[in-house]
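> Each in structure tokens, the structures are laid out below.
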Structure P
Amino acid sequence: VRQIIGWREFIRLAYLTLGRRQRCRNFWRLSRPMPAAFYDASTGIEPVDHVIRRVLRTGYCHHIERLMILGNFMLLCDIQPDAVYQWFMELFIDAYDWVMVPNVYGMSQYADGGLLASKPYAASGAYIKRMSDYCTRCRYDVRDRRGANACPFNALYWDFLARNAPKLQANPRLANAYRQWRAFAAADQRALRARAAALIERADSL
């Protein structure tokens, strides 16, 4: 119901009142370009590639897929927010500036530093498993955090939280996630961060 009654109007108002400030911000100070794999659905990660293939075919996907599959993965891979905005503008049938600025810089990438959302929409593979059936046909193991066949979303998510702790750990909505992170053994933390760094470096061929 929210999507039908009021949400479009809210996003339009956000664009009119916050849009100029949003599109000029890069809260995480990211600089990585968009990997070529996002243009031909060759990341090797089933949820990401499945959604990209549909976007290439139809110019559209559901907003949850935009936010928690595509946007989430782009954020975790440190892709520059302007590159994310350009990608969405190039490929989506509803690529109006007033749609994409609040949704990319605000909701998806949190590049505006919280002008629109109260926390980043970042998540591990557990969220995708809970909300979809993608994990049943993906070559990665969503239950594994740091093994060679572990779901990339897992290491990337925990590394994102660790790297950005100075900016995020005081956020009450992330308190439980940081409690979990601190409970990991030091060796597990190091392994997760090392795997995430390797994944980000080879983001074109995951």
Structure Q
Amino acid sequence: MLNMIIYNPQISIAGRVLEEGETEKPISGAMVEIIAMPDKFQEILSLKALQYGLQWEKMSDRPDRKITASDGYFYFVDLPQGIYTLAASIPGSRTQYGTKDFTVEEDSSNRIITVIDDIDLFPVGIQGQVIDSISNEGIGLAKIQVDKSTEFTLSNFQGNYRLGVEISTLQKNNKVTLNVSATGYDEVSEVVDVDLTKVTEKNLFL
């Protein structure tokens, strides 16, 4: 007689990725990644990475990485107990971002208690005004460019600007260096602390 073992994975974390705002529209095709985790889960991932080799980084469906369904839902299974930080973003765009912490625990029967919560995606960017440091007037058609990147924008005639920032261009502690230039002014560089939960307000002076 053939003995069969039926494996039933336990959903540890589940939720939806939503567009920040009044409508909170579910977002399909968003990538959800575990970016901070207990040591035990990190050890599991290290073994998986060895198993899959070069394919590991290219995989969109991994124990620590999921793509949301058409209704915005995602879930992770069989996670060890501990605190996890999840990050959500849109592949190919990388100018919207959201994070949330989840705590995975077991009940008295050693079964995982499913944690359910949503992750809001916020626009990641910087906006403000480019200003003449002497006259305090706005500078039109100033170029604001992310250092060592092709990302840039131009200020309008009042000096106002808005620049989307890709997550991959951020330095440690979510900082980014902006190079600001305009006709008749010396170029300046300024390091800006980027808030991942809203558009960062920053005036720039030449």
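> Which structure, out of P, Q, was helix-only ellipticity at 222 nm (-39500 (n - 2.57) for each DSSP H run of 4 or more, over all residues; to 500) calculated from, if the result is -14000?
P
> Going by distance in nm of label points 7 Å out along Cα→Cβ at positions 164 and 196, which of structures P, Q comes out largest? Mind showing how you got there, number by number?
On the way: P: 1.0; Q: 1.9.
Ranking P, Q on distance in nm of label points 7 Å out along Cα→Cβ at positions 164 and 196, first place is Q.
> As an exercise: mean projected area of the Cα convex hull in nm², for residues 124-187 alone, calculated from one structure in P, Q, equals 4.8. Which structure is it?
P
> P, Q: which one has P(r) over Cα pairs in 10 Å bins from 0, in percent, as calculated, at 8, 36, 38, 16, 2?
The structure behind it is P.
> Continuing with this model, one more query. For which of the structures P, Q does the calculation of relative contact order in percent (Cα under 8 Å, 6 or more apart) return 20?
Only one of P, Q returns 20 for relative contact order in percent (Cα under 8 Å, 6 or more apart), namely Q.
> Out of P, Q, which structure matches 0.05 when FRET efficiency 1/(1 + (r/R0)^6) of positions 68 and 140 (r between Cβ atoms, R0 = 25 Å, to 0.05) is calculated?
Q
Read-outs throughout are calculated quantities, based only on the coordinates presented, and are distinct from any laboratory measurement. Everything numeric in this text was worked out from a predicted model, so none of it was measured. Cβ atoms are built from the backbone, for glycine too; each structure is taken alone.
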